[in-house]
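Just below sit the structures, each encoded as structure tokens.
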Structure I
Amino acid sequence: MTDIPPHQLPKDIGWIEVIAGCMFSGKTEELIRRLRRAQIAKQRVKIFKPKIDDRYSHESIVSHNEQSLPSLIINSSSEIVKLSEDAQVIGIDEAQFFDEKIVSICNELASNGKRVIVSGLDQDYRGVPFEPMPQLLAIAEYITKQLAICVVCGNPADKTQRKTASSERVIVGAADIYEARCRKCHYIPKEN
């Protein structure tokens, strides 16, 4: 659900929205769009991103098309609860880089009446579910699956193709290392 009609929004409770997909599918762009709308509505918004994600900025979440919003850089998901005490809406980018505690933290925040919007990769470069995203998808009230366009054939893409040979699960990068691929065009690179 990209736009939730106002009459369908829960009242006096919190909830979790997850925006998932491959790289270059517009996850962060969608997160920024939702957070900007909350800011326009004069809601108190706090935005978080993991310290490991330093691709475009150290102070903001930034989409590949250079949209941005100031954010707090954190080392651990456990920092979110204390830093968002006064927030009504909480945005969390690149959730796949956080530990498993992010799931219980999102649950706690939603149970305390907050709207929690989380974005992240649902699969790694091998097409394997990227923890903790599967657990976040399971507990979310609203899920948006973003698709990119396959750079090889132009079909809808839901896979992240790594262009380098490495067996490391996490290599932070952008178009220099990754591209969007469809099921047919995706392959697992041979490891060095």
Structure II
Amino acid sequence: MFTGIVSAQGLINKIQKNSDYTTLCIRAPKGFAKNLKRGASVSVNGVCLTVKKGATHNLEFDVITETLDKTNLKLLTKNEKVNLERSMQANTEIGGHLMSGHIHGVGVIKDLNDRGHTKDLKIQVPTSLMEYLFYKGYVGLNGCSLTIGKVFKSSFNIHLIPETIKVTNFEGMQKGDLINIEIDQTTINTVETIKKIMLARKV
């Protein structure tokens, strides 16, 4: 589990494509991998990955084709920055909302308004996810816990504060970029429960 509070940005050092999986080699900032053991979970752009090589600044992750197909990890290139978060511990302060690192879909940045210190993004999402997106609700974008702004028919707005831009890879994002989306599980449970109740009443 993760909190959606990105703690560092990593740099893609190497991408090794194998027959049925890809190995990502990521250089993490000093101190990020302290006491990080092989087999531990790390959120990379919001995707929960297992550390193949830990306890060093150079982290390695094996990513299967299924994960690549459903996330923006398939588009990563050498020297690109990714958001990183260690898995939460029992005494972790939850500054965002609980996230699993399981991506529900990929959105597209349809519009971007760079105000200098802040940014406004309009993100188009798959139709199947729209019923779970509400004004002032939670959403995970590239592993970052954010509050939803205005919601439209097939998109929603996000307003980024300076601190979020500074510590995440939102700083370099451009119109047309793909972004990983994780829907809040509590919202999913609530919506699905209401749908079942409404369906039962029609029977």
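Where a number appears in this text, it was derived from the coordinates with a stated rule and is not lab data. As the structure is a prediction and not an experimental result, all values here were calculated from the model. Cβ atoms are built from the backbone, for glycine too; each structure is taken alone.
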| task | Taking 28 as the value of relative contact order in percent (Cα under 8 Å, 6 or more apart) derived from one of the structures shown (I, II), identify that structure. | result | I
| query | To which of I, II does the computed value 17.6 (Kirkwood radius over Cα pairs in Å) belong? | reply | II
| With distance in nm of label points 7 Å out along Cα→Cβ at positions 34 and 130 derived as 4.7, matching label from I, II | II
| note | Candidates I, II; percent of Cα pairs over 14 Å apart, for residues 66-137 alone computed = 76; producing structure is II
